[in-house]
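Novice: Just below sit the structures, each encoded as structure tokens.
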Structure 1
């Protein structure tokens, strides 16, 4: 949309005593003010304990350990298939084929490029989505070959989010190999457009209209204790001031787009900072890029900037947006009046991405299942807000969380991005346990736990 103005966003604990990794919060987190602990639930704790005590589930967890090397090989192979923004097709096709090779027969690529794979449940069951994004932030031509140094794997995109794709495939393989059936249908998704200007287009498409998704689990987290339950929204714009241009000496006095842009930034900062300093949810803004002009001795005919605003609070986000628009109007009017050019400047505002904000319910069945599963593996859940594929379902009122992919992620979105194997299979074990709890694990009759534990706690 463009507006024109004229002058007026585990097993490790079960096996080898893993601890929470001391790594920085992901860049999209809104910080300690948003953190908190999920309320404990004895009912959900008992359900998770029953799942982990099931013989088939124990075998599946052992499967993760036995297949560790193959999971790492999968991670490397997928990472070395480039998936830059809006060019995820090759990786999508490879991911889809791996799902077919694991025995899922209903696998397809939808109209925007998402990989969709269905694992049937009971006719009266719900539909649970498990989503890992295919795309990276890196442009075409980036070297994505993986370099291994001991237990650390270096490559752009290796942690965010190729590791998550490998974890999802490992969970599918374990469920298939050990016949872990669920009451609810599971939709495994490799999504597109999660990063940058992709604007969450994959999940927007998945959840359009009568989507039928009852619960949404995204795999896209770093630290093991990080459980995303709320959505950091963002408004992103590209703003361009247009003017007549001219020679720096001969046309001196004409309206000057760079000066208008500078005034707009100053005016926006003055209006936005009080909003970010109020109590409550964090709010932030940044002018990330600026540009324009043709030479040192020319008055530019255009000056542009790209602006990002974020908050988990929709009211604060709207307040930042209003302050931004007011600043542009004041800058345009002031600079046009000051220069009094025969040809006035105009300003163009291009909407380049909006991610909705929202706070999920901390006592939802999904959050309680996720928290109980994490605690069963020896990790205390830290509830946070971030910007992930889960933004869309949270905004729509669909229960949603984003969970850890395990291991140690470092330097995401940089050329020296890395993922370190911490010697555990926490990511695989945690996702499997949560998924069985949320989708209603159907143990064989001789393996079934007591009725109070066996009931589906997601109802």
Structure 2
């Protein structure tokens, strides 16, 4: 009679082999960074560009030509879902949908007449998108299986950026209907067909960009006084206790501000740089990185920092930095490079494998590609036995980085490109396989020597 432990091991071994076989059989395609240039209001000069994973080749504008077939007016933002890119065209009042797996190629447009859409976030199950709309003072809810608007959720103000964490949606309320500053971040439960407001947080006026780390929601703000002088601030919401720390950081030089988590530390744009924040949300200006004139945006994608700078007249500049602020490359793109997303067909395809449960446990390794070492972050939603193993492209076990009981929380392990015997492995594609309880996830690593 086969005991329970043997059965579990057999199932796990089968899952690993099936997953790796799926990855090996599927052609290995290098990823690309997609860059959306907002363009100038009223000029229909938005543009889309792509940059290969090695940061060597820029291509664009893609698909749409500004002169004869424009992408549209004000490319506000975009979202990636499986192999599709949803581009939010603010002043053209539409969402342009691209297929990235076989292209990129244009699939269709979602017409949002008069809605002035701003930002979109996607809830994987039940496959719907939430779009902030200023004109309607609402969230539009899109059924992604049909690409149609199925509901409108009124917000009593002008919703700006969105962030989804599980079945929770956070909405920054930037300004009120009379265009005076708002100061709310609204938390909605989206576990049912109709969203429900469960909490409202008051933060520094003019909330916009948000980032989540260790149950803390960080929010940056930009607002104006009666003389139209610009001010900025940063707030932190403890989502476990509801405690709010709101810090006004004084006068500011731009109406744009971004925030992201870099190596577990919140970083925001400030004074033409990316500046870390300490535990009291003070600006640590002596540790600022990526100093760039005409700084307008930054994104963290695939272990790189991508910075957009602009004098509001095309062409403009896109710069790429390592996570410690070392300049890697620079490119000339269209007007106002703003949003960036990294697409890897191999990684996205994991969501399509029925044998592999969906999980966000493994984060992006950084750097990747790497030499000689890379850091692999992962998050545990609950305590339990955890293993993190490295396999080569032939499905052979290379090394085990972790095999022990861990508490709930965030972790980072470093792989130095060696096997279990401490010997260096050759250049190539490797896979990090995380297993904890019923949760499994895989990411691809690229070792270059």
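Novice: Work out which structure the value 25.4 belongs to, where mean count of other Cβ atoms within 10 Å over residues 184-191 was derived from one of 1, 2.
Specialist: Derived from 1, not from the others.
Novice: Could you figure out which one of 1, 2 the value -10500 for helix-only ellipticity at 222 nm (-39500 (n - 2.57) for each DSSP H run of 4 or more, over all residues; to 500) was computed from?
Specialist: 1
Novice: Could you tell me which structure in 1, 2 was used to calculate FRET efficiency 1/(1 + (r/R0)^6) of positions 72 and 344 (r between Cβ atoms, R0 = 35 Å, to 0.05) as 0.85?
Specialist: Label of the source structure: 2.
No lab work stands behind these numbers, since they all come straight from the coordinates. Note that the coordinates shown come from a computational prediction; the quantities given were computed from them, not determined experimentally. Cβ atoms are built from the backbone, for glycine too; each structure is taken alone.
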